[in-house]
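Read-outs: derived from the displayed coordinates by stated rules, not from any lab. Keep in mind the model is a prediction, meaning the values are calculated, not measured. Cβ atoms are built from the backbone, for glycine too; each structure is taken alone.
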Structure P
Amino acid sequence: MLKTMIKKWRLVSLLIIVALAVLLLPVNSYAAQAIQVNINGKPATLSSAQPYILKNVVMLPVKAISEALGANVTWDADNNNVIIRRGNNISILKKNSSKVYVNGKAFSLLAASTVKNGSIYVPQDFITDVFGFQIAYNKTTAKFSITIKDFPLYYSKKFRIKYLDNGCKLVTDGENYRILLVPRGKTAPKGVVADKTVYIPLQKVMTGSSTYVGAMAKLNVLDSLKAVTTSANYWYIPKVKQMVSQGKVKYVGGDNMEAQDYELVKSINPELVFVYTGTTGQQHVMRKLSELGIRYAVNNEYLEPDCLGRLEWIKFTAAFYDKELEAEKILNNAVKNINTVTARVAGLKKPKVAWGLSWAGKIYITNPGSYVGKWINMCGGDYAFKNHGTNADTQVSAEYFYAQAKEADIFIFSSTTNYMKSPTINQIVKENPLFANIKAVKNGNVWAYAPDWWQTIPETDVFVKDIAAAFHPGAFSGYKPVKLVKLPRS
């Protein structure tokens, strides 16, 4: 009898244990539930390094989360530092430290950085301190949310991207037109004041300048390109040249600055046309597009006084395709590469540089306050026209040009080689015999733009390296520039 009771008690005890285990299973499963990171409502990919909870604080893999937000991340092994670059912002985090330094300013974190499975982790407030974005963690759903209200811009103040509810965005273009971007299949939030509404991602685009297409190529959205103002003969982006040649992208006129074929434009009926304004802008095109009921957006990257400001307009293009974080990464990687180049030429003797051209009997120089003037300085050159007023006319007399440029070590003839009758030094001298007495011309150190110069703006870091290599060939032994072409004598 006693043995029977003991067996029953054991059986009851076992059933109780099993029942408790079943009751606790959902709780334990929840506790082990993977934390999902969302950026503006969209899941972020963090590879194999996953967030975890440490004393009620969400710990995030610093490299994976920073790169998901478009930053450039490197490891300084000499000082045990993680370096995060975002435009002109540099943040430094030391391993096992509870402080992060943003442009030299210290921020105290909720916990010290830790190492887990070979990855460095940081507490959740790192995102707010370094990136300035809002954060929230929902324990019930195990979702960590990062909210970006205004997309960061570091070098340009000529456009803006503001995030709204329901995945919508309000983009302000180069003429302060407010463009409401609405994801296809969704509705715009009420009360938003906008000049026009565009549904994204774009599927049918026309560009008023070939310079815009380089950004589209870099963002891998060329399939949306349907019309251009440059014919196949003048394209130097291989895929675009092929698309125009095959008629997949229509040439609507414009090689010789003539008016577009608006009947053809109307038949294509693009969702959006990218145009530019300014003193030589496309205001007449904008008026015609308005008459046809075709929307346009103003991309004024060419007016930026800084090469990185020009590059940053890739974010403007990206907003119409939901690829802003990709554009952010492109910019930050370029900044890192440019910093490497400028560090290499720092302290080297500066060659004197003349940058300009002669065309139809007139001589033009580049403004010292322009992005080209800054290029010359950042690449370790001494601009022959550095004292020319930033607001002065860039068309100058032959005598003035010669007086300033005669001792130049390097002459950059600012035309693409495909537009020159003969891309040689002798042809330049034939265009203007006064050039023959310039030191750089005598020594054969004359360069011109490669054919793809205007169509590959997003390769800004390559431009900087090429210019620096032309100025300081000894510092870039074995490297051959691709955006600049050294001209033969004849």
Structure Q
Amino acid sequence: MLNKYWGQFKSGTDIRGVASSGVEGQAINLTDDNIEKMVFGFALWLSEKTHKPAGGLTVSLGHDPRISSERIRSDAISAFAASGIHVLDCGMCSTPSMFMTTVDLKCDGALQITASHHPFNRNGLKFFTRDGGLDSADIESVLLHAQNGDRPPKGFGNVEKINYMETYCAHLRELVKRGVNARDYEHPLAGFHIVVDAGNGAGGFYADDVLKPLGADISGSQFLDPDGLFPNHIPNPENETAMRSVCDAVKRAKADLGVIFDTDVDRGGAVDARGDEINRNRLIAIASAIALEDAPGGTIVTDSITSTGLKDYIEKTLGGKHRRFKRGYRNVINEALRLNSEGVNCPLAIETSGHAAMKENYFLDDGAYLVTKIIIKSAKLRQENKSLEDLLAPLAEPKEAKELRFPVKEENFRAYGKKVIESLEKYAESQEGWAVAPDNCEGIRVSLGKAQGDGWFLLRLSVHDPIMPLNIESDSVGGVKKILQSLSVFLKTCGGLDLSPLGI
């Protein structure tokens, strides 16, 4: 079992920690010694999984532009080489491209050094095999090896520098050429104006190495140069400042479309020609429309906080099925994999945060792949004198939405959170106009009638933290306030919750 010290590094299906100074009160814990132990742990785990000695393994290694990435890269190369492993050093690249090295280059495993959208002083390790990203139990095994000081037999591995991003970009360009079916096969995006916002993360390649060679006008693109301090805005499609920045850029450039990536490009978002963001429910709607084109009647797996209007769009407009599941991108991907293994055609798993994984792309959450599919769809619609706005027209969006996050004060926060959810379910069943959703897999989701607030709420326990997030949506102005007022009567009985988000 992981002790408290090593357990601090486990962040779901990644390893994360503080890797550089610069934030008061945060001491560096991703030290050179700890990185070495973690990489040794991965080498042992991978050796066990592949039934190969560590000296017979080939592992690819990449990183995002964080200021600590070069140091961690050096530590990782030294540890792999000391284990006899052949290392393919890919330099700075996107996280999805590192998975693709296990496909194209037949690597036994891959390591990406990244902390996604987290602050500049943090970093982490994300591992892949040909089966995809490691699951939570796998990360625990890696960290247990590190905790115990386990290491493979000493060896003398070698390091080979490669430019895999060149191959990855060529894949994306071919995807567009085949998908758009333009008269000019080599330049299918000629006349299409697309603004790219990379937030100074690893995604700047998309403008110059994918779109520009295809004939797209990329003028007005911004923050393409990597800068590990992220001086302009957080590279995160969920961040309000980041989305406002790219929306403004699209309007300034009078572009046809905008795209934005997180730091390591496993998530992407878009902006339509009016400068309105295509994010959350709107992003899921477009991704679903694309996925169901070749999978009529298929099932779309989303996380639990998607709107009622999105469910109607998927099922009534697109003719698909909607499966709400647990928050966490690995959770929705694993549910999609399970459904497909049982014979249910599931072409897409997507989380509201923007993590989107398509069956046709190894169920890899790849922001560049998703954005490329959106660009293809947009280009085809343009050929019909239509737009993404037309595609989204039937999507009913809530009038109001709100999220509150209540800290759990009890030490055993999981047990307490479960108790709160069970009590709320009983309470909801006694309330007039409240209906507990039968198709929810996480927390408790309740629909409320017009007189009670005309919407729904979902209370759940955070995947990793002692927090109970509350999501509320309403189809009427003032509905969220009404729902929250009614729900507060119950919440005030929960002594183990910090109700300060309510102003209490």
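Which one of P, Q has mean projected area of the Cα convex hull in nm², for residues 107-194 alone, as calculated from the coordinates, equal to 9.2? Don't skip to the end; give the middle numbers.
Working: P: 9.2; Q: 10.1.
Only one of P, Q returns 9.2 for mean projected area of the Cα convex hull in nm², for residues 107-194 alone, namely P.
Starting from the value 2.6: which structure in P, Q was distance in nm of label points 7 Å out along Cα→Cβ at positions 147 and 179 calculated from? Only structure P yields this read-out.
Taking mean count of other Cβ atoms within 10 Å over residues 59-66 as the criterion, the largest value within structures P, Q is that of Q. Can you say which of P, Q returns 151 when volume of the Cα convex hull per residue in Å³ is computed? The correct label is Q. Can you spot which of P, Q the value 0.65 was calculated from, given it is FRET efficiency 1/(1 + (r/R0)^6) of positions 387 and 459 (r between Cβ atoms, R0 = 41 Å, to 0.05)? The correct label is Q.
A value of -11000 for helix-only ellipticity at 222 nm (-39500 (n - 2.57) for each DSSP H run of 4 or more, over all residues; to 500), calculated from one of P, Q, originates in structure Q.
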